[in-house]
1. Between P, Q, which one scores greatest on relative contact order in percent (Cα under 8 Å, 6 or more apart)?
2. Which structure, out of P, Q, was FRET efficiency 1/(1 + (r/R0)^6) of positions 55 and 103 (r between Cβ atoms, R0 = 35 Å, to 0.05) derived from, given a value of 0.95?
3. Hey, volume of the Cα convex hull per residue in Å³ derived from one of P, Q reads 130; which structure?
4. With distance in nm of label points 7 Å out along Cα→Cβ at positions 39 and 119 coming out at 1.9, pick the structure among P, Q it was computed from.
5. Ranked by mean count of other Cβ atoms within 10 Å over residues 79-86, which of P, Q sits at the highest value?
6. Taking helix-only ellipticity at 222 nm (-39500 (n - 2.57) for each DSSP H run of 4 or more, over all residues; to 500) from the coordinates of each of P, Q, which one would give -26500?
Structure P
């Protein structure tokens, strides 16, 4: 009796049509429905869930954690206190510093929220760092990341299903099962 070996094959789908076609090809080669995991942006999660009812979906967050919000608020309040003290000594300088810090905080939040943090999710699943970096780079231009975890006897068929569609970018495979 041996230990079963699993492979994870993944690629970034450029649109919903590519993702649906991949799901159909995986069904044709008898890959279990629950072995497909789709990582998508929050706005696309419901659409993916309706289109692929058998697939598991995960949201790729792009926001701040509670700790990060607390640190951000603490820093902002500290800078505000300093600018108020500066305003007591020289009002135009205090107003200028407060305006500059408020503008910097707003721009920083907008930039931070625009980028989904896919790499952190993939590393938390135990996937290799090089794969996470490549998929994260391709994810910014794509629709969703599809990961299929299959046993060794279904690996070749699954790999062919991923390689068949040119709408799937960065198809990669690793011989491990992600930790969910």
Structure Q
């Protein structure tokens, strides 16, 4: 079992997570890594982004498996599932780019213009990933009650909602990083 984080690391993590709309979720998610942040909000944001991207990757794999079986709710629901799978997989392709931009924020080299550029692109890619997942939820609702109430539809809606929450935490932490 890993040793408990130091009290200063815990206080810093709580203060960092206060920048999000879900501070308790943020805190619980990142607590195992608290001693690795060393007072750097950019490191907190990177850890949150890495976790969000890992969850998104796992969810993309789950959607790919679901896509093979279909929804059992008709052709429109099946097409919606395919579209959602493609959307989540596509936005996950940019995870290394997001982490690269955050790594540049951690390094804190260059001008304020460089800093703002890296922060902008990290936020933009995170926002795009979150937005795509919430579009999937909307698409399933638009496909009808059979799609929403199907086992696959429930997995898609729950997964998109959960993963987008993690992405949102990462987005808010990146947004809170200052030059």
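FYI, it's all coordinate maths here, none of it is from the lab. Source: prediction; values computed, not measured. Cβ atoms are built from the backbone, for glycine too; each structure is taken alone.
1. With respect to relative contact order in percent (Cα under 8 Å, 6 or more apart), the highest-scoring structure among P, Q is P.
2. Only one of P, Q returns 0.95 for FRET efficiency 1/(1 + (r/R0)^6) of positions 55 and 103 (r between Cβ atoms, R0 = 35 Å, to 0.05), namely Q.
3. P
4. Value 1.9 for distance in nm of label points 7 Å out along Cα→Cβ at positions 39 and 119 corresponds to Q out of P, Q.
5. Q
6. Computed on structure Q.
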